[in-house]
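Multiple structures are listed underneath, in structure tokens.
Nothing in this text is a laboratory measurement; each read-out follows from the coordinates by a stated rule. Quick caveat: nothing in here was measured; it's all calculated off a predicted structure. Cβ atoms are built from the backbone, for glycine too; each structure is taken alone.
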Structure I
Amino acid sequence: MKKALISDWYYVNGGAEKVIHSINTIWNDFDHFALIDFLNEEDRNFILNGKKAKTSFIQKLPTVKKNHRKFLQLFPIAIEQFDLRDYDLIISSSSAVAKGIRTNKNQLHICYCHSPMRYAWDLKEQYLKDAGLDKGLKGFYAKSVLNKIKKWDLSNSENVDFFIANSNHIAKRIKKTYNKEATVIYPPVDVDFFSLEDVKEDYYFTASRMVSYKKIQLIIEAFNELPDKKLVVAGEGPESEKLQKGAKSNIEFVGFVDNEKLKNLMQKAKAFVFAAEEDFGIIPVEAQACGTPVIALAKGGTLETVIENKTGVFFKEQTAEKIKEAILDFETRDFDPSKIREHAVLFSKQRFEKEIKEFVEEKFKEHLKSLRIR
């Protein structure tokens, strides 16, 4: 069996890349494809076992390493130019265009879907606003590009034989967007690395890329109103400078941190604060693996990973006031770090790898059988 693994892109080591790492742990003979590949050596060794992905023409465009998303209108053309005719099994890891790869009836295409393309569907208006493309001629052009990509995305969902969703939340969106059923296999969390720490210190913690939809601004506004409570913020991004300027002295920014430092901050925090509506959200589970409770928005994947009043507390609205109320509510409750850790283990890498292996092998056997019948 000749196998191809195609991802939207490789430039950071995030949640989607941890899925790729686990798939490569199961099978080490994939050929890799992506629109771009700018991984550093350490991340490449972890994610791709040291291999380099075959990339599209997007890789060679000027300034692409700094901001690949500005070439969005070219993504469908680029993904369709990959020639995968020689492969028996194609697995796509997609939140954008990877699942649009061209296939034929003799191939099996399984898509691990992190989300239907956000900027074409549910977050279109927010993406346009954040990019300053919600008004004028540029706005008109950007909307027309997104509408074309939306049609392309819907049409190319037919190239997928089986969808795997990273949460029930995403399975429902796949059904609504593409009218396709999806099997839910939660992504892998390295619960062995993020180990239990019973002794907590007197600070709250959040970590994220500093972009608008992560809603770090709201967390900062909440802690600005709670000057006696310390917040530590890890991460970098386009909004870093603005966020730091608006923060009071009880809020400490530590910038980008490596995995060891992230784990240490996570283990000792009294709670991890999470305000984004995520498709799954690996980092709140990593916090729980450390025995650290989570204060989270009651939407998206966290509804499936956080148990209210047992592993954390929820706030119902994405506002600074509701986050503040949830923090004060959290202060009145007691949490058992070992029980929190016990829940997080349900999302382990070993569980993911077992489930994905069984799913792919079962579907490939069925595929071979159907080819023989033909």
Structure II
Amino acid sequence: MVVHRSVRLATLGLAWAGLSLVAVCYGLARFAYGLFVPVFRAEFGLDAAATGAIAASSYVSYCLAIVVATVLTPRLGGRALAVLAGCAATTGTLLIAVAPNAAVLTAGVIVAGSSTGVASPPLAHAVAHAVAAPVRNRTQTVVNAGTGVGVAVAGPIALLTYGHWRAGWFVFAVVCAAVTGWVARAVPAARSGGGPASPLPRPLLPAGSGRLVAAAALTGVASAATWTFGRDLLVTVGGMGQRPATLAWVLLGALGVLGAVAGDLAGRLGIGGAWLLTTSVLAAATGLLAAVPGEPVVAGVAAGAFGAAYIALTGLLLIWGTRVYPRTPAAGVGVAFLVLALGQAAGASLVGAAAEAVGLRPAFAAAALVAVLGAALRPRRW
């Protein structure tokens, strides 16, 4: 009885520490940049192209970091890489807080963005090796839902500190440092056993990886519209004020926590059934934003549904990746999340070009259609 209670407490500690690390890396260090773009433009004299290029640098650092983390996690273990992710988030947010010019701001965004790439593989690896099979999927998706928590927390802080943005980023840095200390205690080392770890999974692309890669890419393209241009759509096309648009962002994060049920959905419907359901919700939410961007209540519902569906989809990608790569779960997560980020980078460019050509609303409608295509790529097994 004592042993079982100790195991449950260790699992809970890992789940909450992992959720918190994902929250600070994604919600604060990475996605909070978009909330402060207007004040950054005024402070550093940036035009739209420059702010977009700085944001793109975060995607680049994410992609590089997730490759490195995927390779190093089996060798160094979950704890070492998770702590490194927290240190990157702390350093990046602190650099942004003290940035005297655009160059240092860019460096901070790059370092902060890299934290997200470092965080996911070691946490998935630690859960796969340290959590009992009956609750493993649920734990993975609870940890992944930290993105919604972080986004929900970032919104109110942004509203409260908008006129004193440096103070807001100092708060982010302090929270990141505190979570890093917690992670160092709660995440197990979880190195791969059975001799020296291979730097790459063997085979590199096992059976089922093609559908995983294609589904992750389409999800990235479809979700890029809301992540990159969602607030712009509400404000410039819908005529919504900054405060209600930011509150819609908070709802996106808060309801994104519901994405933690992805593990239970996968258990009840299978990964394929859960994928079809959540991708359909993502498509409907994106289409609803395109159809009615000026109504705060409708925008809030659509943003909340998008957040819940997006977090659930990333949780399902996480589980799917560990099933395709059962011997190297960090590699499965790394592949899925790397392709997701590449899809988002491509999607942001495509949606931006479409917006220039035909407007934001048709561009969002096209993104919704991409999500519908992604629903057809559900896994054939599981």
Next on the checklist: Suppose helix-only ellipticity at 222 nm (-39500 (n - 2.57) for each DSSP H run of 4 or more, over all residues; to 500) works out to -11500; of I, II, which structure was it derived from?
Outcome noted: I
Next on the checklist: Quick check: 3.3 is what I get for distance in nm of label points 7 Å out along Cα→Cβ at positions 94 and 350, calculated from one of I, II. Which structure matches?
Outcome noted: I
Checklist entry - 21.7 is what came out when Kirkwood radius over Cα pairs in Å was calculated for one structure; which of I, II is it? => result I
Item to check | Read-out Cα extents along the principal axes in Å, for residues 150-237 alone, computed value 54, 40, 16, structure in I, II | outcome: II
Next on the checklist: If relative contact order in percent (Cα under 8 Å, 6 or more apart) is calculated from each of I, II, which structure is the one that comes out at 23?
Outcome noted: II
Item to check | Among I, II, which structure scores highest (criterion: mean count of other Cβ atoms within 10 Å over residues 62-69) | outcome: II
